[in-house]
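Peer 1: Below, each structure is written out as structure tokens.
What follows is calculated from the coordinates using simple rules that are stated; it is not laboratory data. Everything quoted here is computed from the prediction, not taken from an experiment. Cβ atoms are built from the backbone, for glycine too; each structure is taken alone.
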Structure P
Amino acid sequence: MKDTPLQELQMNSIETLKEIAKTLNEGERIEDILQAVLVSLLETTGLKTGWIFLVSPQGKQRLVAQVGLPQGLRHQTCAPLKEGSCYCVNKYNNGELHEPINIMNCKRLKLAVENDWGDTGGLSRHATIPIKAGSESFGLINIASPSIDTFSRNELELFETVAYQIGATIKRLNAYIEEQKQTALLSQLGKYLAFQRDVANEDDYLATVGETLQTFFGWKGVRFFYNEWSTFTGEEGDASKTVRLPFDQHLLELCVYDEGLSAGVESVLYEVLTHISLQLKQFELNRQQQQLWRREERNRLARDLHDSVNQLLFSLILHAKGLERQLEDGDMKATVAHVHELGNQALVELKELIKQLRPEGLESGLAAKVEAYARLIGLAVVVEVEGLKKIAEPLEVCVWRLIQEGLNNCQKHAKTKDVTVRLLFGSEAVTVQIVDQGIGFDPDTVRKGMGFVNIKERVQEMGGTVTIVSARHQGTTVNISIPLVQGDNV
């Protein structure tokens with residue numbers, strides 16, 4: 001018994017779907033895969049003309065496969081299909097193309113006739129089938145025939161089945177491509193981070209952030225903002241990704257432009273910004289270290305001048321004064337008196353020089369340290385200093401560490417941000433008082449984790465005493481006294 005046309009189509013469809021499935025699973029390049037699929041589909045249905053658009057998330061169509069196009073659509077290397085909009089693509093972009101459309105007029109064929117681009121082979125309409133996989137859409141297939149006004153239900157079902165197969169394959173390939181892109185991004189990220197460690201100058205670093213990123217990642221354009229810095233390298237584009245990261249009361253912002261940015265680019269950009277923030281923090285630490293070195297060098301020089309030249313001048317003045325009293329000759333006495341006067345003048349100038357070399361005395365230096373550290377850990381501190389006296393560095397460091405420990409305790413346990421630190425430099429001892437109006441506690445039940453054990457041990461090592469006055473809901477006062485011994489005064 002001879003098969004009917006419907007039976008023949010069904011049998012051919014089964015074979016075609018098997019062949020298409022094989023093609024979709026074996027191919028690697030999407031354009032080659034879709035071209036082979038379209039050829040097989042048209043052979044099965046006995047049709048001659050078709051083309052496939054892939055449409056980007058931004059709504060830009062791309063011709064990826066075509067078979068049997070008439071001269072009017074082949075005009076200037078298929079320009080009518082590559083440029084401009086049309087009815088089917090507009091429906092797709094407007095979210096109106098949910099299922100196959102049997103026959104719809106073709107704007108591109110109409111333009112080919114109007115502009116005399118060539119013969120259209122009697123074509124004016126086509127069927128349009130969306131390419132989908134689940135809720136994702138990737139493009140559409142157009143099938144045309146001059147002799148068909150409407151396609152049969154079986155033909156449309158075949159078209160739709162093939163479109164679903166294509167959609168599943170595109171989704172799989174996109175996932176593979178995305179994975180490859182992410183692997184490449186992470187590889188380049190490692191190279192970029194290694195390279196950045198060699199950059200030492202902050203101004204050069206900021207000026208070349210965009211250029212360096214473009215070199216390593218190949219992005220079309222890079223825009224970078226930080227504080228007053230704004231740099232742009234390359235070109236802008238329709239596709240971009242922007243990330244922002246708070247840093248040091250400012251905002252780091254990085255925007256990259258490129259076609260086909262992978263979903264993983266956001267995490268890479270955050271890694272880049274995090275590294276940039278660490279690099280900027282390192283520059284700041286380097287500046288502080290250099291300032292500290294300069295300050296220490298000035299202090300060393302000031303001590304040397306005080307301990308050597310100052311003493312020599314003082315000795316010279318004493319000798320000149322004594323010699324002046326012993327001399328009776330007027331001229332000699334006047335000469336020695338002049339030496340005495342010059343010595344006094346030199347001593348005054350030396351003291352002024354020492355003062356300039358050490359502009360930050362203990363009062364301003366330690367107070368500034370306390371205020372800066374309190375801000376760092378989120379406390380509002382008031383520092384009061386009385387009886388300014390320069391003390392030896394080991395004792396000064398000890399006082400600073402004790403205040404740090406006290407501030408840490410307030411931050412962790414007091415449940416208040418307001419703290420007062422009082423420093424009293426007496427003739428026999430240095431007194432430190434740390435006062436907060438927090439929740440207080442019972443001093444008899446002090447836990448090791450509250451930090452007071454460390455304070456007591458430090459104070460005892462320096463031969464001092466510490467008392468803690470506190471009660472629940474009545475705040476806490478820590479009183480520390482450290483005796484000055486020979487050598488503590490400078």
Structure Q
Amino acid sequence: MPQTLKYRLKNIFIHQLQDLGTFLSVLYAVVLGSAIMILEYTLHLESIFSIAIVDTYTRLLSVTNVLISILIGISLTTFSVIFVVMQLASSQFSPRILRHFLISDFKMQKFIGLFVGSISLCVLPQLASVFSPERPFLATLAVGTLFAFYGLSWSYPNMITYLSINMNVSSITNRIKVDMIEEINILYQENWSLGKNVSYKRAEIHPDKFKVSVVSPFDSGYLDSVNYVKLKKVTAYILRSEVGFCFENAYQKPIVGEFIMKGTTTLLTLVFDQDLTPAQVQELQNQVGAIVKDAFQVEQFRSHTQDINFGVRKLVDIAIKAISPAVNDPTTCLNCIDQIGEIAKELAIKEFPSTDAKSLKSEYIQINEFNFEEFVDFCYDQIFQWGKEDPTVIKRMIRSIRIILPLVENPFHLKVLIQQVEDMELADIYNMTNHANGTLKISKEKLVTIENELLQFRKKAKQQILRLQQKGILSFYEANRVSVNEAICSIQFDAIAYLNAYNQ
């Protein structure tokens with residue numbers, strides 16, 4: 001629970017509070033500086049400490065100005081170098097991956113806030129002394145000087161060390177993975193267990209029902225998050241209104257992370273079992289539109305909040321660029337595959353849909369989310385497309401999925417993971433015929449390693465299927481219709497049939 005609270009607070013600071021560095025610098029300079037100046041103006045420090053305020057202020061001022069000059073110089077130089085490095089690194093990492101160093105990185109924002117705030121805190125008493133020359137604000141200047149000295153002697157070396165550690169591919173990919181796993185544990189709070197639905201299917205709207213669409217009032221951007229507590233007000237309002245008796249459900253149309261166009265993209269569809277008058281439709285669109293505007297958040301850039309696909313998208317982008325001829329860094333691609341595998345492992349043991357989506361069904365709200373099959377395709381399909389002729393990449397993909405198999409007890413999730421490898425149809429690419437005619441330009445030894453990796457994968461998959469049979473999981477879902485949804489039941493029986501056939 002403390003970790004969850006910590007992560008939520010972190011999300012508020014990073015994703016909801018824009019320009020955190022500016023906020024911190026204002027906190028140092030305006031709030032702290034003003035408080036000290038008011039205190040200093042009220043207490044008359046010269047009578048308390050018996051010191052020559054003006055003389056001490058004058059001598060300290062020269063030291064302060066030197067520190068300010070040094071701080072400004074090293075800050076400009078350092079961040080100029082960072083921007084150059086980011087431009088050079090953009091050939092391997094897309095700008096959205098590097099952007100977190102300045103926007104979404106809490107420590108970097110703290111460094112920026114400390115440097116700018118310290119400089120401002122040193123300038124503030126000098127500015128005040130211009131208008132009140134008889135009252136030099138020594139204490140405020142001293143505090144600003146201490147902050148500047150701290151920034152120069154301690155924070156700046158820490159920032160350089162932090163950058164040197166974190167501006168490498170292993171740290172970047174690991175950080176993306178950690179953020180995604182934390183977000184997964186917030187969104188999907190329950191693990192799958194026997195007796196639960198094996199899959200999730202988006203709710204479909206009957207074509208004959210009367211529908212009211214609420215389109216986006218936002219400027220074009222990406223759906224960053226949805227506040228589901230506020231979204232509940234939609235159904236609460238409708239059920240109290242004159243059309244509440246014929247209301248069925250509200251359907252969220254876009255998935256978090258999708259591009260939203262102003263006045264075009266439908267955010268919410270309201271479904272009724274009888275026709276409404278134009279006046280009723282207009283009233284609903286106005287009232288519900290106001291609630292939707294408060295509940296939905298559209299931003300210029302995507303973030304990790306409620307958007308697991310975004311983290312995977314970044315890892316896939318890094319992996320694809322790494323195996324491109326321009327970069328030629330297969331080790332980075334392997335690192336990304338490992339991190340993607342760990343994210344997939346975390347989702348493979350979870351129950352779908354998300355905790356919020358399940359709770360909102362009782363509030364007559366249907367949430368639009370991806371299912372596990374779509375997620376796994378998203379993880380591996382593009383990497384396979386661009387790396388299918390690289391045996392090192394293929395081996396790592398197979399291995400990353402094989403490692404997950406012993407943890408998966410959901411028959412549908414197990415079927416999806418097995419099918420992901422089998423659908424690659426590696427035997428059509430890695431065979432002796434292609435090797436002999438020169439189509440496959442790898443050594444015979446690597447060809448054998450691919451075949452061995454496939455054999456190990458199939459062995460592990462059959463062992464897990466046998467384990468599920470021994471636990472009675474397959475027989476339970478073969479004999480029982482767990483869901484009232486026909487589409488989910490069909491998925492359930494198809495998964496059982498596939499696993500039984502695979503284990504023959």
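Peer 1: When helix-only ellipticity at 222 nm (-39500 (n - 2.57) for each DSSP H run of 4 or more, over all residues; to 500) is calculated, the result is -20000; to which of the structures P, Q does this value belong?
Peer 2: That value comes from structure Q.
Peer 1: Quick one: FRET efficiency 1/(1 + (r/R0)^6) of positions 117 and 341 (r between Cβ atoms, R0 = 35 Å, to 0.05) came out at 0.25 when computed from one of P, Q, so which one is it?
Peer 2: Q
Peer 1: Right, next: With mean count of other Cβ atoms within 10 Å over residues 173-180 coming out at 13.0, pick the structure among P, Q it was computed from.
Peer 2: Going through each structure in turn, the value belongs to P.
Peer 1: Also: Once mean projected area of the Cα convex hull in nm² is calculated for every structure in P, Q, which label goes with the largest value?
Peer 2: Going through P, Q one by one, mean projected area of the Cα convex hull in nm² peaks for structure P.
Peer 1: Out of P, Q, which one gives 7 for relative contact order in percent (Cα under 8 Å, 6 or more apart) as computed from the coordinates?
Peer 2: P
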